[in-house]
Structure I
Amino acid sequence: MFRTLFTVGLLALGGLIALRLLFGLLGPLVSLLFWLLGLAFKVLLIGAVIYFVIRVVSPATAERIERAIRS
């Protein structure tokens, strides 16, 4: 019985150490992912504003852009 408890305790401790190592290594990667997502969102907003300005100033150019994206 004590051997079983000791084995379960060692496995739990090993699992905790593995999780700490895993999240310790992946933490910066998750941070980088969120930074890249934020950057992509900013680029999307800037592109939308530029497209809106082109749409207002020159509708024909906006139509050509739409056709180029669809093709």
Structure II
Amino acid sequence: MTVDDKLLDIQNKIERKIGGIGKGKYSRILRMAKKPTRDEYIKVVLITGVGIVLLGLVGFFIYLIMGVYVPVP
């Protein structure tokens, strides 16, 4: 088997997998998927931003508490 034959086999496998994307168990999800509206996008960005800030604050307070109660010699 030559290199060309191996590459052709790999290409055929990839094409078969890609060709079946819309026909399997995920077809319903792909059909229902849509681009979010501006309002939906803004809500997702705000919720994500608040979550990141809260996690940062929790980490900062843990850092402060560890600095007070467990001083580094």
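We did not get these values from a lab; they are worked out from the coordinates using the rules stated. Note that the structure is a prediction, hence the values are computed from the model and not measured. Cβ atoms are built from the backbone, for glycine too; each structure is taken alone.
Taking -25500 as the value of helix-only ellipticity at 222 nm (-39500 (n - 2.57) for each DSSP H run of 4 or more, over all residues; to 500) derived from one of the structures shown (I, II), identify that structure. It would help to have the intermediate numbers written out before the result.
Details: I: -35000; II: -25500.
Only one of I, II returns -25500 for helix-only ellipticity at 222 nm (-39500 (n - 2.57) for each DSSP H run of 4 or more, over all residues; to 500), namely II.
Can you tell which of I, II yields 57, 12, 7 when semi-axes √(5λ) of the Cα gyration tensor in Å is derived from it?
Values: I: 57, 12, 7; II: 49, 26, 9.
The structure behind it is I.
The value 5.2 for distance in nm of label points 7 Å out along Cα→Cβ at positions 13 and 61 was derived from one model only; which of I, II is it? Working through the options, I get structure II.
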